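Nothing in this text is a laboratory measurement; each read-out follows from the coordinates by a stated rule. As the structure is a computational prediction, the values presented were derived from the model and not from experiment. Cβ atoms are built from the backbone, for glycine too; each structure is taken alone.
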Structure P
Amino acid sequence: MTSPLAHQLNPPAWQRSLAGFGYRQMVPTKVLAPYVQHYWELLLPAGQGMEHRELLHPDGGSSLLFQLQGHLSVDAQAAQQGVIFNPAAARSGELVLEPGVQVFAVRFHPGMGAVFWRAAASDFASELMGRDCAQYLRFDLPAVTEQLHMAADMQARVALLETALCGALAQGARVSSALPQALERLREGRGQQPLLQTLASSGLGQRQLERLCKRYLGLTAKQYSRLHRVAYSRELLKRCNPDPLAEVAYQAGYADQAHFSHDFKAVVGVTPGQYLRRVQARYHDVEGGDAQIVHRA
């Protein structure tokens, strides 16, 4: 059964900004739902006249992007033979879409994409790859890539990719159920919950959690927690009338502004103040319909 379109009641601003480019999502079938977050596709019209840039903020998940036509790049690295493999990253990156590009992609849940890989996530975490990532995958990436280019529409592309993913699952790879439970607790706690508390509720020991994170996530539990604390900080900064930076640091659970600034810059690449100015300069009133291009901040 083909995955249905994903309907979000309140999609984020960057998705609303891409609606004019045919951006849409499809949810996975039931068997793949524990591993795949969603599939997405868009087409930036050749007559757009200018490239479109999106900041890609890490959440522990991984992506496989297929360049069906045109040109795209992530952190200035162009797609190699039509593919960009973006494993779990520890800091923000930038996706650049040039006019005329068509992209189809799959987004995996944190730690769950590793069931489709032959190697530990720590072997290539944060390392962008092109079609050379085929050596790590449990399915025939070159063949799948060619099939996706010939597919009639997104529905057909999702069906093709899901066939390959289900075939990889049939090889018997699995992730301990304790890992996604622990990661979800860290995410829900916005990185503020003490690790010992997470361990107590998940039934994992610290060494066991770190071993699972290294094998399937490619990040340490501490790095993963920091990603979600910084993500919460970004949401606080994106409010219409943001609080002073010291107050944002306090609400995000930081003991002082210096620690907040250090963590924020380590993940996003700029200081909280620089990020706030970027948001104010680049965000438009998407709800009001006056935005032509909105950068995902």
Structure Q
Amino acid sequence: MGLIMKYRILSFNFRTIHPVKYLRDYLAHEIRPDGRTLMKFRPASINVGSVSTADGSSVVKIGNTTVVCGIKAELVAPKTEEPESGFIVPNVTLPPLCSPKFRPGPPSALAQTLTHLVASIVMNSQCLKLQDLCIAPEHLVWVLHCDMVCLDHDGALLDACLTALLAALKTISLPTVEYNADEDKKTVNLRKRTPLIIDNIPVATTFAIIDNDIVIADPTNEEESMASGVLSIVIQGDQLSSVHKPGGTPLLEMQLQNCISAAKERSQLVNNLICAAVGQ
């Protein structure tokens, strides 16, 4: 057996038995096990229109993390409290095939948290005017069922889910609908379609805090599992939209500012990727 093969086996065994020390040894030299520097992001790619049965779809890869999003539009009665607005129904699914962490059955706590976060970010950013989904006030509106399915979970799931959703929304064209309130009759013209207007693209960027003082960008699943805190920053245009940090180690002001600056740079890159994918 060659020396290189022996070294790889020893390295794999050490990584399996002492994963925290393995990561610390790398971070001590300001590098990570995959060769990235502390604040370097993994390559990302976006494909749209991959699901032919959906009204809008996309596949997003960030490193090995892969999320597919399919959107189905349906005509329904509006909510009583919002008679002139349509609505969207996001749903994140984490099947067992994406990670050994998950089991068949009801949605996991992480899936429910991601679903809530994605819905909150989309609503607060107002990237989509729900009034545009209204056909006839108090009678008929569009509802967009947005299903995001993770195919491979390797960290930064919120980033991938939100990007996949926005890319899929950018591909939707809704058919023209005429509604006769007197007869309660609707006529759908599938040949004449109107593109959905997306005013802005909110972009989430995740950071992890290791050993209470080292901040790394775009963590892998392994790095997230050993982090003392995880931070997600949402940038809308060139402005800070929201910060999500569910407990863990606090950040110094300078560390937070560095994260915001890095998130702004990445937001522009993701915006360019989405626009290139949808041909805009």
Taking distance in nm of label points 7 Å out along Cα→Cβ at positions 227 and 259 from the coordinates of each of P, Q, which one would give 0.8? Q
Going by distance in nm of label points 7 Å out along Cα→Cβ at positions 179 and 211, which of structures P, Q comes out largest? Q
Value 1, 5, 11, 15, 17, 17, 15, 10, 6, 2, 0, 0, calculated as P(r) over Cα pairs in 5 Å bins from 0, in percent, assigned to which of P, Q: P
